[in-house]
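> Have a look at these structures, which come just after this line.
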Structure P
Amino acid sequence: MLLKTDLTSEQLLAVIFDYMAKISSESKLDRVLVLMANMGREMIVADRCTVWLIDEAKQELYTTVAHGVKEIRIPAGTGLVGHAIAAGEPIIIEDAYDDPRHNSDNDKKTGYVTKSIITIPFRNNDGQIIGAYQAINKMTEAGKFAPKDMELLSLAASYAGKSLESVMLHQEIVDTQREIIATMGEIGEIRSKETANHVKRVAEYSYVLALGLGLSRHDAEVLRTVSPMHDIGKVAIPDSVLNKPGKLTDEEYEIIKSHTKIGHQLLRGSRRELLSAAAIVAEQHHEKWDGGGYPNGLKGEEIHIFGRITAVADVFDALSAERVYKAAWPLEKIEKLFREERGRHFDPAVVDVFFAELPKLLQIRDELTDKE
C-alpha cells in the first residue's frame, strides 16, 4: 500500500473550495453523492469513502456510492453506520475487527480488509439525520484516524448534508413528474386502444435515435421521459371518433388532428423542463419535414428536434407492431416507406440514424413486444 501524507492547510482549502463549487452547481443526486464521497476521501486521506442514505420505507440504510463496491443495503440500526445514525453521534475506531458493531460480511465477499473506520452522520436543514459519511482505512503512516480527521469530515458532512437535501428534493420533483408523464401517457394510449408497451417502445426508440443524432445524454433522457405524452391530447377526443372502425369523415379527421393542440394546451405554461419538453412533443410529433404536417404546418428545422425524432419513433412502432385490428408490416415494407418519406415526412438526418440504429430498434421491439 502506497502511504500518503495528510494535506497541508493550503491543500485542504483547495480541496474544500473545489468540491463545494462542484457540489453547489450539481443537480443530479448520483453525481452529488460521488462528489461527496470523493471530497471526504481526499480531505482525510482515506482509502475509501462511502455515503450512506436512509430508506425510511424499507427501514434500511443504503449506498449507491462506495469506492470499490456496488450498492450495499443493510437493515437500519446495524453495523457501525447504523449505530452512528441511531445515536446521532460520530464513531471512530482503530481496528474494525475488535469492534462487535462492525459487519464484516462485505469484506468476506470482496476480500477487502477493513481496519480503521470513521463514521459521521449528516443532517438536513431541519437538523434531521438523513445519512452518514463513512471513511475506511487511513492511508498515512499512522494508519488510523485522528480527532482532526473527525473535525474535517464533520465539516464536510455539515455542508454536504444540507446541499444533498436540496438535490434530493429536486430529484423527488423530477421523479414525480416522470411518474405522472408515464401514467398519463398510458392513459392516452389505452383510450385509443393502444398498449402501455407502445409508449414504452416509442420512448426507447426516441432515446436511441437522439443519441445517434449526437444529442447529449441529458437531452436524450429528457426525450425518453416525455415521449410517452405525445398523444396525451387524445384524452379529449370522443370515443365515437377516436375508435371509429371505418374511414373518418373530413370533419372527424379534423377532430383527431386537434389532439396535438389539446396536448400542448394541457402541458404548456410549466417552467419545469420535463413538462415543457412534453408540450413540444405533444404538439409537434405530426409535423412534417416538407411543411405538410399539422397542426401548424412547420417545415424543416422549424420543427423541434424532439418532434422530428418522435415522429420517426411513433410511425415505426405503429407500422411494426401487430394489433387486433391490423397486422404488422414486413420490415422491408417499413424500410421502403422511410426511404420514400426521407426529406418529405421525416427529417433526413433522423431517417439516416434510424437505418444506422435499426438493429437496436428491432431488439427493443422484440424485448417490449405486446403479450396476448
Structure Q
Amino acid sequence: MLYLSRPLLVACLYLLLPLGQSRTFGYNNAFHYEDISNGNGNGEIYFNGIRLHVESPQHSVSATRGSSVTLPCHYRYEPELTAPRRTRVKWSWLPANTITTNEAFPVETEVMVAMGNRHRSYGSFKGRVRLRRSAPGDMSLVINELQLNDTGRYRCEVIDGLEDDSVTVELELRGVVFPYYSQKGRYHLNFFWAQQACLDQDATLATFEQLLTAWEEGLHWCNAGWLADGTVQYPITVPRHGCGGDNLSPGLRSYGPKHRLLHQYDAFCFSASIKGTVYYLNYQEKLNFTEAAYACARDGSQIAKVGQLYAAWKLKGLDRCDAGWLADGSVRYPITNARANCGPPQPGVRSFGFPAPHMKFGVYCYQ
C-alpha cells in the first residue's frame, strides 16, 4: 500500500517545492504565458484579489456593406491597478453561415491577436482590422470594407497571465432577403448550388436571423429554401392550405437540416447595400437578353444582378414600373409605391420569371 502511494506523494512534494526550485509549466491558449504571479513562499499562486473584467456596451452591432464598423470591447481590473499590466487580446469569429453540426462547441476563426504594439491579423481580415485603443483598456475591433460574409459572432478575449475573460458581439449587415430559384424551375438546387446561385447574384445564403427579420417585415413565401446553416425553411404571414395548413399560426416553417448534396429546394438569399447605382436604361426600343447586356456595356455599366436590384429597391427606394432584364436571364421590376397597373398592392420586386432570351424587354444596369 505504501508503495502505491509513493507517486502521489512525490507529485505533491514536487508541487510544494519553493518557487525558485520549481519548473515552469506551459499553458496553451494561442499565447505564451509568463509566470507573473506573486508567491507566498509555498509555491501557491494568487493575484492579490484582483479580478479581470471584459465588457461591451453593445452586444449587437449593425452596419452597411463596404463601410467601417467598430465592435466595442473594454477591459478593467477590480480593484483598479496603480500600474499597467502586460495583457494580450485575441479577437475570434464564428461566421453567421456556420453549418449546423453535432459539435457542442463550433470552431471559431482567428481574426486578430495583439500584445502591446505587436499585432497580427488573419485570413480575409488581414489588412482590414485594427484595435481602436481610444482609452486605457479599449480593445475594440475596427473592421474596414465590410463584406457580405463578415456577419457573425465575434469574441474579444483578454488574457493577463493565468487570468482571462471574454465577451461576444454580434455583427449584422443591413440588407434584404429574397427568394431565389433556378431557371429549371422550383426545387432544383442542392445546398451547394444554392450557395453559388446567391453568390452569382451578389448575395449570400440568408441566415435564420435574417429570414426571421424579413418575415417580421412581411415576407411571405410558400416555397421552401436553403438557409446558411444547412436547414430548409420558409416564411408564412398568412396561413393557408398547402403552406403548412391554415390551422397553423404565422411564422417560419422548418424542414430542419437536410442532406446538402442529395436534397433539392430553392434558396433564400441575402443582399446588403451596394456602393454603385442600379438604374433602368432609357433606350429607344425593347431589347432581347443579348442586346440588353450589350446596351448596358455601351452605357459604361453592366447588366444588374438580382441581389443588386433587391438592394436598390429595399435600401435606396428604387421604384420603376418597367420590366427589365437582369444578369441571370430573369425579368423583374421594383415597386416602392404600389399603384395601378404595377402588380399587387404591396411594395416589392415583381418577377416575370425566366422568359425566352429572344423576347423583348427593357434592362436594369449597374454602375
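The numbers here are math on the coordinates, done by the rules we state, and not lab data. Note that the structure is predicted; figures quoted are calculated from it, not measured. Cβ atoms are built from the backbone, for glycine too; each structure is taken alone.
> Given 4.4 as the derived value for distance in nm of label points 7 Å out along Cα→Cβ at positions 138 and 346, which of the supplied structures P, Q does it correspond to?
Attributed to the structure labelled Q.
> Now for a different question. Looking at structures P, Q, which one was helix-only ellipticity at 222 nm (-39500 (n - 2.57) for each DSSP H run of 4 or more, over all residues; to 500) calculated from, given that it came out as -17000?
Computed on structure P.
> The value 69, 36, 31 for Cα extents along the principal axes in Å, for residues 50-249 alone was derived from one model only; which of P, Q is it?
Q
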